[in-house]
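Structures follow.
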Structure P
Amino acid sequence: MTLRLGTRRSPLALAQATWVADRLREHGAEVELVGITTAGDRHAAVTGPAGLKGMFVAEIVRALRDGEIDLAVHSAKDLPAEDEPGLVLAAVPERASPLDVLVTRNGELAPGAVVGTSSLRRQAQILRHRPDVSLKALRGNVDTRLRKLEAGEVDAVVLAAAGLVRLGVVPQHAAPMSTAEMLPAPGQGTLGVQAREDDEATLAALAPLEHAPSRRALAAERAIMRRLGGGCALPLGAYAEVTDGSVRLTAAVFTPDGAREARASAEGADPEEVAAAVEADLRAAGAEEILRTVGR
């Protein structure tokens, strides 16, 4: 039996899919990569980051549900908070770095510098810590963003550390941002491998890739995203760490201008209960009013 692994054709998607395929082959599986051109790839000028990510995921999910492929690999931060009907996250491999990285052209971010990012979460936190810089919407894959940086369209870009590592890209001037200055997106640095819930052979083949602490951290981060009623476009940062069986979740929501923040943390054994505690504290800190400013 050959497992058909569906993936977008972007460099990062292919790198992630190849990594999963190699791990499966190490455990004796035969794997074939199946390239899928999504609506997001065909229509690059999509308005709104939520619509963009949805168009990148939807056709791969359809192909999986229809049996054209057996499994799909996603950046977990691109997935909705709820599993698709009939599909499951069959494996959550060990998480890579969850951090964001500030990449500058000359090693500094001077007052008045232009930072390129289209993420509301990143925009808000940049302005919160550096109100003296300006922002410019910037989309495209990692190479495209770095080319625009080198061309002088912007003075800095914010990228996910995990994506740079998976691509083998090492920018000259790159500084990891702590979770205190840039709380990552829920699921950032984590891969989610989807399969059909009734496909026992594929589920069994994926079992060796599972990393239980990473799944528990992802469960907490997806739970707070679901509880706040948002998707990928929400100005929400969330990061969970698992230590000795305990899950510690920190989450925050921001106004787009970075002027207001509601932040909370909680710790416990159950990811859902931890997320519920964080949700309650966030709402008590004014999260609902903040979320209304972004039209949630």
Structure Q
Amino acid sequence: MKEIAVIGPTASGKSDLALRLAGENNAYILSLDSLSIYKEIDIASAKPSLKELSLVKHFGVNLILPNVEFSVGVFIQEYLKLKELCLKEKKNLVIVGGSSFYLRTLVQGLSPIPDFSQETVNKVQKLLIDLKSAYKILHDVDIEYMKGIQESDTYRIRKMLLIYIETGLSPTEYFKKNPPIPTIKEIPIYEIDVKRDYLRERIALRTQKMIEMGLIDEVCALEQKYTRAPNALKAIGIIEVFEYLDGRVSKDEMRELIITHTAQLAKRQQTFNRNQFPQRELLSIENIYQSATHFFKD
């Protein structure tokens, strides 16, 4: 089994490249996309079409409902199960997507999390009723670590509180005593090199296509079924539609907001990739195709 990772900003052409590489090199595809994991969020996530999903077997897509919490630990388990399948079926693997945080976790590892007693779980649930106070508890014991967590990040505040109350250790102390263990020790990582102006044009075209495909109707259906509470429904492409539905912006303004916010996301993704994957190869799509093909055939 051979595996590669293809990363890059949103709308840079990763999915088409992954399909091409997987189809020609006896490979499955593992999606690194924080929104495509959800069922029913199809247009807003720019998920591969049913036809594309049928051409090559995809994993990490349509795993859970939008109102179910998803963690990076679940993603790692998905990867481990897929790796076992690839070995069994003599398949290669193309890991692809814009949510490079998942890839970083696979490469750099994840610290083991302790088992939490019911008493700890109950105590944390009570503390989370006042999220600001819950954040302050952690901030007072570990200022530096909590600088990287927003006061509104319920998921991470809950996780850190569970660790702190169960072990008596601050997050920094706990993770120092329990260093991460890499899941993938070595993998070629290719990032698509794309000019910002060209990328913005692609983002604008994709946004218009999403609207024409029924983005607004999809968001209405999601809201009716799940309300606006789930974190999955706070993603770019969904929150702007809510603003339109609330009458705060026109349809044209909604489209421009999606384009602007997506372009800002793309810039953050490029910065993250540059900082977290210094070993990556930054190449054009065609050069990645040639390099990856050579890697698989070698």
*Here FRET efficiency 1/(1 + (r/R0)^6) of positions 123 and 211 (r between Cβ atoms, R0 = 30 Å, to 0.05) was calculated and came to 0.05; which of the structures P, Q was it taken from?*
Q
*Who wins on mean count of other Cβ atoms within 10 Å over residues 3-10 among P, Q, i.e. which is largest?*
Q
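Supply the structure label, taken from P, Q, corresponding to relative contact order in percent (Cα under 8 Å, 6 or more apart) with the calculated value 28.
Q
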*Name the one structure among P, Q that helix-only ellipticity at 222 nm (-39500 (n - 2.57) for each DSSP H run of 4 or more, over all residues; to 500) of -17000 was derived from.*
Q
_Source structure (of P, Q) for distance in nm of label points 7 Å out along Cα→Cβ at positions 131 and 275, computed value 3.4_ = P
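From P, Q, which structure was Rg and Dmax of the Cα atoms in Å = 20.4, 57 calculated on?
Q
Quick note: the coordinates plus some simple rules give every number you see, no bench work behind them. All figures in this text were calculated on a predicted structure; none of them were measured in a lab. Cβ atoms are built from the backbone, for glycine too; each structure is taken alone.
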